[in-house]
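Novice: For reference, the structures are reproduced in the following blocks.
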Structure I
Amino acid sequence: MSITIESLISESHQTATAKGWWDDPNRNVGELLALIHSEVSEALEVYRVKGKDSLNENWLGDKGKPEGFTVELADVIIRIADFCGEFGLDLEESLTAKLAYNRTRPYRHGDKKA
């Protein structure tokens, strides 16, 4: 199955809306960004517990919920897509522009260390 950025945004936002995550009109950008960050932290926790050799290992947890490092990365992308859907952000345009810019940057961006 192939997925486009537009369809990812649409499905992510439609699902989140249908499941009640946008019922509260007082959700703020800081809270939403923190939720994206929490998914990155969950990926880090999987890495800490399972180690590098299990980066591509996924499993089913309680009630059949997918778990694993790449599943947590997928959650990051889904939350970003949902955010973009709610606020009408053109993620595809921004990704295209940033990827093009990154191709013009010097090696290690001028010898950055990290």
Structure II
Amino acid sequence: MNKKGFTLIELLSSITIMGLIATITSINIVKIFEQKKEISNNNKESIITTAACVYIELNENKTLKDSCLSNGCTISTNTLIKSGLLKEDDVDKETFINIYKENNQKMCTIRKEENNG
């Protein structure tokens, strides 16, 4: 007798293999999304710090630049938005940029603060 079809063991093993493949694929996809998000955050931070460094280099901010490089200072993203260097939708308004001089080089670093007002 010639029966056509699959046995129960063949079906179960096929389903198990497909499940393993789906699990491995979904884990890799999640990792890719996490990496893209981290790259995006790093790019956004780079843009914010660059905008802050550009802000103090503007001619009308010469006294601010001298003060920042001698004593250090903090600039908020709101200031950068008002000056037109950043767009309001692109940044977190609770972000502040510390600017100071270290080893004769201007340094711009980001820090986040809770909004108290």
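Novice: For which of I, II does relative contact order in percent (Cα under 8 Å, 6 or more apart), calculated from the coordinates, equal 20?
Specialist: II
Novice: Something else now. Have a look at I, II and say which one yields 4.5 for mean projected area of the Cα convex hull in nm², for residues 35-90 alone, as calculated.
Specialist: Answer for the origin of the read-out: I.
Novice: Continuing with the same structure: As an exercise: FRET efficiency 1/(1 + (r/R0)^6) of positions 19 and 99 (r between Cβ atoms, R0 = 25 Å, to 0.05), calculated from one structure in I, II, equals 0.20. Which structure is it?
Specialist: Label of the source structure: I.
Novice: I would also like to ask the following. Of structures I, II, which gives 18.3 when Kirkwood radius over Cα pairs in Å is computed from the coordinates?
Specialist: II
Novice: Work out the source of 1.9 here, i.e. which of I, II gives that when distance in nm of label points 7 Å out along Cα→Cβ at positions 43 and 67 is computed.
Specialist: Only structure I yields this read-out.
Novice: Right, something else. For distance in nm of label points 7 Å out along Cα→Cβ at positions 3 and 83, find whichever of I, II sits highest and give me its label.
Specialist: When distance in nm of label points 7 Å out along Cα→Cβ at positions 3 and 83 is computed for each of I, II, structure II gives the biggest number.
Values in this text are rule-based calculations from the coordinates and carry no lab data. Worth saying up front: this structure is predicted, and the values here are computed from it rather than measured. Cβ atoms are built from the backbone, for glycine too; each structure is taken alone.
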